[in-house]
1. From which structure (P, Q) was FRET efficiency 1/(1 + (r/R0)^6) of positions 106 and 402 (r between Cβ atoms, R0 = 30 Å, to 0.05) calculated, if the value obtained is 0.40?
2. Given a computed value of 1.1 for distance in nm of label points 7 Å out along Cα→Cβ at positions 130 and 226, which structure among P, Q does it belong to?
3. From P, Q, which structure was distance in nm of label points 7 Å out along Cα→Cβ at positions 58 and 418 = 5.0 calculated on?
4. Taking 64, 52, 45 as the value of Cα extents along the principal axes in Å derived from one of the structures shown (P, Q), identify that structure.
5. When distance in nm of label points 7 Å out along Cα→Cβ at positions 74 and 410 is computed for each of P, Q, which one produces 4.9?
6. Quick check: 12 is what I get for relative contact order in percent (Cα under 8 Å, 6 or more apart), calculated from one of P, Q. Which structure matches?
7. Using distance in nm of label points 7 Å out along Cα→Cβ at positions 154 and 178 for the comparison, can you identify which of P, Q gives the largest number?
8. As an exercise: distance in nm of label points 7 Å out along Cα→Cβ at positions 218 and 258, calculated from one structure in P, Q, equals 3.3. Which structure is it?
Structure P
Amino acid sequence: MPLIKSISGIRGTIGERVGEDLTPQDIVLYTTSYALWVKNNSNKENNKIVVGRDARISGEMVQGFVINTLISMGFDVVSLNLSTTPTVEIAVPIEKADGGIIITASHNPMNWNALKLLNSKGEFLSSSDGEEVLKIAETYDNKLNKTEKIGKLVEKDNYIDIHIDNILKLNLVDIKSIKKKNYKIVVDAVNSTGGIAVPKLLKKLGVDVVKLYCDPTGEFPHNPEPLKENIYDLSNLVIKEGADLGIVVDPDVDRLAFVCENGDVFGEEYTLVACSDYVLSLQPGSTVSNLSSTRALKDISNKYNCEYNSSAVGEVNVVEMMKKTNAIIGGEGNGGIILPQLHYGRDALLGIALFLSHLSNSGLKCSDLRKIYPNYFMSKKKIEIDINFKYNKMISYFKTKYSAEKINLIDGLKIDFSDSWVQLRKSNTEPIIRIYSEAKTQDLADNIANKLINEIEAIT
């Protein structure tokens with residue numbers, strides 16, 4: 001599987017096959033390229049980078065290459081060691097650093113890893129900045145890179161606590177209401193750093209925590225995407241323990257989903273919907289989600305007479321639209337919550353605090369809270385592609401065939417029907433085509449997606 005180089009970062013399977021795996025040479029090259037980009041965009045004499053990682057088994061090794069490369073180039077490094085993506089994002093501006101590197105492949109299997117790159121605001125690089133880093137890598141000549149000094153390393157292991165304290169200071173987080181409920185919650189952290197961070201947050205909220213897969217060994221017990229088909233163990237344990245709900249996060253803790261007290265999945269698409277409902281009830285404002293997210297957020301925004309806007313898929317695109325529209329909350333249907341009041345990044349810890357504030361104030365059980373929202377059903381499918389896949393031919397075919405419908409080409413191709421939609425887009429992080437559809441029933445959503453998959457296979 002080819003190494004994936006995009007503005008979303010450098011991602012691949014750990015190995016030694018040049019051009020195929022994420023090799024030590026690649027780690028050094030792209031860390032160097034990013035460091036040179038930072039130097040080119042900074043007027044400081046001494047540059048500083050924050051580095052953190054999830055718990056996947058290759059993390060410590062990759063972290064070693066990253067930190068030593070930065071130090072050898074004269075950078076001071078603040079290492080958070082085991083951390084979360086949103087924690088690193090928050091640490092960058094606090095440390096007055098010039099950027100950050102998060103070592104995580106997010107929802108990918110444990111044999112993957114990646115470098116996620118941040119700017120001095122603790123936000124993911126823009127498209128133009130990301131492309132500049134890739135261009136530097138393509139033309140890099142190590143003979144031209146001379147460093148007259150060596151940087152220093154400082155390790156700080158308290159940033160998860162700082163992150164949690166900043167969340168609890170938000171006026172939107174109703175600590176008293178949550179504590180009064182004496183919730184019992186099961187946590188599935190897929191044996192990554194959520195196993196450190198989520199229980200810490202919940203205990204400060206007075207929650208009785210039942211841990212499931214919370215040892216940060218990096219040995220993922222199931223597919224790390226927080227989807228319905230991957231969290232049977234969580235659902236079963238919620239019922240067995242008589243818990244009020246279950247929480248599941250991905251390995252780097254920027255995606256979030258809930259399981260109700262009866263074992264039913266709340267739905268990762270409805271994480272943002274529920275949190276937005278709560279926030280808008282207290283502070284009305286505009287909202288943003290990406291084109292692949294449920295239209296239920298638009299319905300909730302309309303409920304409060306608030307503006308809703310959609311963006312291309314990808315956190316950096318959502319953030320850009322949020323800044324453009326001065327949105328009060330936004331995110332993605334994969335369970336990512338972004339609240340500018342805290343920081344411009346998807347944050348599962350934040351989402352947990354907002355959701356529990358909402359749930360405790362509603363006086364409802366988790367399953368009853370889910371019932372108050374529009375009942376859309378989504379199908380999320382994907383097909384693997386190789387380097388010879390004719391992506392533009394596929395887009396052109398569907399654009400012509402469905403020309404009578406409402407077509408959106410901002411990100412791949414989205415077809416809006418009267419009571420449903422379907423989107424085809426090439427992933428930025430995997431060699432796949434994602435096919436997302438939404439309709440009034442699950443069967444209809446699945447049928448729409450399967451129909452297009454059959455057509456893709458027929459034309460390619």
Structure Q
Amino acid sequence: MTNNIPFVSFENKKIQEFYKKYSHPSGLDIYIFPKKMTATYAIFGTKYGSIHNRFKAEDDSNFITVPDGIAHFLEHKLFVCEDGSDAFERFSDYGADANAYTSFNKTCYLFSCTDRFSDSLGELLEFVTHPYFTQESVQNEIGIISEEIKMYDDNPSDRCFYGMLEGMYKSHSIKRNICGTEETISQITPELLYACYERFYRLSNMALVVCGDVDDNEVLEIADKHLPKTAQNAPNVICANENENESPSVYMSYVEKKMQVAKPMFKIGIKDTAIPELAADRQRKEAKMAILNEMIFSGSMDLYASLIEKDMISPAFSYGYTIGDSFAYNSVSGESDDPQAVLSEILAHIEKLRQTGLDYGDFLRSKRVMYAEAVKSYDSVENIANNLFSFVCDGFELLSDTDIIDSITFEEICELFEVSFNKESITMSAVLPI
């Protein structure tokens with residue numbers, strides 16, 4: 001019976017949000033986040049992304065290496081079904097908006113709808129769990145994705161981003177394009193796709209997240225209909241930890257490309273190899289870094305005001321911290337006629353803060369901003385579902401995030417600042433006009 005499927009409830013009474021995690025007999029974890037909104041949003045995905053190209057089953061002695069871009073290639077191919085139909089077309093018939101994406105550490109298949117939720121969820125579970133690859137279809141897809149790669153290669157923002165990663169990392173696969181290259185995807189075969197699918201698309205390595213005005217029993221009944229009755233008996237997969245081969249110093253301090261841009265753009269990367277082993281510690285570090293970044297780079301702080309006043313940057317100025325179990329980095333992005341002068345200004349400002357110390361008032365304001373942003377994220381079913389799935393992949397707990405932010409002390413931020421923003425860990429990627 002559906003009602004007998006074991007579940008765990010998660011609740012944060014302070015922000016009045018909760019969800020349930022069901023452990024389906026197939027091995028799939030199902031997360032249902034109730035939200036009284038017009039649309040319903042669902043994600044079915046796997047903890048498998050572009051960096052997982054060197055791996056082995058836990059009972060194997062040697063790692064195997066697969067071509068760069070294969071996770072993204074696999075995402076594309078799953079939409080084509082054995083009967084030649086396209087899952088996108090069926091979602092369209094149901095009135096649902098479907099999509100998919102591959103990141104460094106996950107692959108997601110998703111839809112949003114206002115009607116016929118059961119049909120769309122059944123389709124989502126069905127096509128993702130039934131792969132079908134042929135030599136002909138793979139060859140056709142190589143041509144399609146080659147065009148996509150060329151498009152990204154012609155995109156200045158993408159080139160600036162990967163230039164930053166190439167500057168930071170000497171060997172970690174995060175530096176390579178999620179789509180791969182024309183050369184690497186030409187090596188992909190149906191056999192390789194099936195091998196990756198069997199290892200990473202095990203239901204125990206996947207999760208289903210549903211957010212909206214839905215009934216738990218309806219979701220679980222659809223899962224019962226489309227998923228196996230018992231869990232697969234397959235060995236766990238171990239991925240190579242490429243952070244072990246990385247120095248705290250960047251590989252190159254400056255990377256430059258020339259493209260058709262009206263104004264030079266830049267991305268400053270701050271490499272971080274001090275990655276906590278425990279997921280809970282990584283989640284706390286991510287929250288601390290978000291507060292620290294807000295204290296240094298936000299539009300209400302002195303650095304931004306100075307850069308704008310000196311006409312050194314355009315108003316579009318962004319920053320953020322990214323962390324996984326084998327990579328972490330800070331980034332600062334913008335447009336400037338003189339990117340190197342911006343970097344010098346930032347380094348001088350950080351050095352000044354080291355001399356004067358961080359301001360407690362700035363800490364309190366930044367902490368309130370990050371807390372408010374975390375609470376505001378619950379206003380959208382799309383944000384909730386994507387954040388929850390990301391947290392599941394990272395081993396984080398979504399509803400504890402506001403409590404973590406609330407508990408962070410000024411002393412913790414000062415300690416983090418002391419070990420961050422070292423010059424040897426900083427690279428700049430710039431895209432300049434031809």
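Every number here is computed from the coordinates shown, using simple stated rules; none is lab data. This one's a predicted model, so the numbers in the text were calculated from it and none came from an experiment. Cβ atoms are built from the backbone, for glycine too; each structure is taken alone.
1. Structure P accounts for this read-out.
2. Q
3. It traces back to P.
4. Of the options listed, only Q reproduces it.
5. Computed on structure Q.
6. This figure was derived from P.
7. Going through P, Q one by one, distance in nm of label points 7 Å out along Cα→Cβ at positions 154 and 178 is largest in P.
8. Details: P: 3.3; Q: 5.9.
Going through each structure in turn, the value belongs to P.
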